[in-house]
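Colleague: What follows is a set of structures for review.
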Structure P
Amino acid sequence: MPDLQDNMLAILCDLGLHSEESLAHRLKVSRGDIAEQCRELESLGLSLRVVTGGYRLPDNIELLSKDVIRQYLEGEADARLISCDLQIFKTIDSTNRYAREEAGRTDLAGSVILSESQSAGRGRLGKVWESPFAANIYMSVIWNFGVGAKALQGLSLAVGVAVRRSLVDLGIAGIQLKWPNDIYCDGKKLGGILLEMIGDPAGECTVIIGLGLNVSMPASAAQEIDQPWTDLHAVAPSAVSRNFLVASLIKSLFKVLGDFPEKGFVAYRDEWQSADLLKGAQGTVSNSGGSISGTILGVDSAGALRMQLVSGEEQRFIGGELSLRGASYDS
């Protein structure tokens, strides 16, 4: 009963206490139906506060809203921001999977896909991305490019710069970028980026830009995370509205994505390097060809990782898994 669940959430969003009986009366269903919907919401990761007399949402809950996000985008000079197609799901297996399949069927350039939770969220290398309900940002953007993959080298790093700009605008200090696609704060993972290309790698193509960003990660979900992590609740100077954050991310991302074909990564290199988490550290790059260790020097104008080997030779990598020797910075 998706409509019933949506309507019940709309009532609970006043953060007041609502009895099973009053919810059933207002929604014209049985008390059993209400109890079932509450169980389903809890199975999605929403921790309803069950107290004497009924149900209430946690005090810090904020559901995503198209209307509220659009209000934050009003008045922008870029028409793409005003007219962008926003789709918000209560739950989905993966926003990137949905975006990829929909983009293959029709032209959805400039569309933004959001979900309150994901049942099969993933990061790079197929790793699970923990996606509890209404806690974080799970977002994908569909963008068409008239250039091929070679001209888009470094795009994932430029997207990281766009995300960092939004977070810095919120007054958050210590935002760092880890090659090639992770967002950190004070050495702890805050978010991740996953880009997928469809179409012609040598010509016009579509890129799905996926972003997962921790806002208020519940302790129960955090138990499954196998590395140091943080969320905006812990590092922001004040409470962060997820709707405001989404609007800010859309603005930053659309700006970078729109400019990238002309400017390339070189326009963002200095900004990226100023936030490089691992520059100067001893690291290891692992890929299908094996593992190579050395001193991390930063990135070149195309976004490739620069590493100085023990021999003094400099080697560059356009892909792979970067980690510190003996440290838990794996993506």
Structure Q
Amino acid sequence: MSLNELNESQSVPSGDIGRRALLSAALGLAVPGALSQEAYPNRLVKLIMPTPAGSTSDVLMRFVMQHLAEELRQPVIVENVAGANGLLGTQRLARSAPDGYVIGMTSNGFQVAAPSLYKKLDFDPVKSFEHLCMVFYAPLTLVARPQLPIDSLADLLRYVRANPGKLSAGWFTNNTQRCVAEFKRAAKLEFLGVPYKTASQVILDLKGERLDFAFINPDFALVESTSGTLKLLAIGSASRWPMVPNVPTLLEQLPNLDQAAMISWVGLAAPAGTPKPIAARLESAMQRVMVKPEIKERFRQTGIDPVFEPGAGIPSRIQSEIQSFAAFARDAGIEPQ
């Protein structure tokens, strides 16, 4: 039977959209935007991680992706594309096909810091992505080497002021560099800032008495303080942690501190141009994931707060924080490469 003969035999009324869809399906044709999106996802989804394997964000996002796979009923694999402070992975995500099968982790360490660190970017921190949701906030924690003759945040402030320029503080990411600088400004301290490549190197030098204090991820701080290898002095969150209620927040001693500089956040995004129904499917799936008891418990063990915030509010947040980071970079004399 020819195409014309089949069309005539079906005699579909012009207003009957459902029958037209069935006829198109019988002919192997696509109803624009309908069949492809209804079928999503019909194969595995890949998450691009701009951080190294084994990092805090990598471990947590892998756990989240296991649950996202259950919601999507398709495997979700993780590919680490680390390098250049997250720039390589972020570029890979921006250049990927906008079909919902490649998603990626976003962070203020990448989207917010990049415009101040690089003269030319191959992506726009806002426009190159379909921002899906916020996943978690990680307050940085202030720790010190155990041999330092202090027992509290107040002690540290007095000790550094009594020894101007003699102590050293380590940082290992864009966020921790800004955190150290904001701590110095708010507390009016003089000390040496020392750059590192990884948190593990910072912790090693703290234990080896080659570094005096630093801001590190909360999961590392909890492990090291529990074992007595580092002193946990303060946390960057707005309120105290239930698991260490005797440890104060930085804001308790430094009310003029910019608390936003003490927080790392992680979100989820897809390449710009991803169809809205597919983005909505991913966002709703993540909303179900982030309220699961096992997710909350896994995050609680690290001192990190799991959240779900819709992607609609993320672009304005990024734009605001880009301006804030740019001001910090100017004050710190950081020249874009």
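Just so it is clear, none of the values below were taken in a lab; they were calculated from the coordinates. Predicted model only: the values in this text are computed from it and were never measured. Cβ atoms are built from the backbone, for glycine too; each structure is taken alone.
Colleague: Out of P, Q, choose the structure whose coordinates give Cα Rg over 2.2 N^0.38 Å, for residues 205-244 alone equal to 1.48 when calculated.
Modeller: P
Colleague: Something else about it: If you work out relative contact order in percent (Cα under 8 Å, 6 or more apart) for P, Q, which one comes out largest?
Modeller: On the way: P: 14; Q: 25.
Biggest value here belongs to Q.
Colleague: To continue, here is another question. Taking FRET efficiency 1/(1 + (r/R0)^6) of positions 61 and 101 (r between Cβ atoms, R0 = 30 Å, to 0.05) as the quantity of interest, name the structure among P, Q where it is greatest.
Modeller: Values: P: 0.50; Q: 0.95.
The maximum falls on structure Q.
Colleague: Continuing with this model, one more query. Here Rg and Dmax of the Cα atoms in Å has been calculated and equals 24.4, 94, so which of P, Q was it run on?
Modeller: On the way: P: 21.2, 76; Q: 24.4, 94.
Label of the source structure: Q.
Colleague: Same structure again: Given a value of -9500 for helix-only ellipticity at 222 nm (-39500 (n - 2.57) for each DSSP H run of 4 or more, over all residues; to 500), point me to the structure among P, Q it was derived from.
Modeller: This figure was derived from P.
Colleague: Also, quick follow-up: Compare FRET efficiency 1/(1 + (r/R0)^6) of positions 189 and 269 (r between Cβ atoms, R0 = 41 Å, to 0.05) across structures P, Q and report the one with the greatest value. Don't jump to the answer; show the numbers that get you there.
Modeller: On the way: P: 0.95; Q: 0.65.
Going through P, Q one by one, FRET efficiency 1/(1 + (r/R0)^6) of positions 189 and 269 (r between Cβ atoms, R0 = 41 Å, to 0.05) is largest in P.
Colleague: Of the structures labelled P, Q, which one yields 2.8 when distance in nm of label points 7 Å out along Cα→Cβ at positions 293 and 317 is computed from its coordinates? Spell out each step's value before the answer.
Modeller: Values: P: 1.3; Q: 2.8.
Only structure Q yields this read-out.
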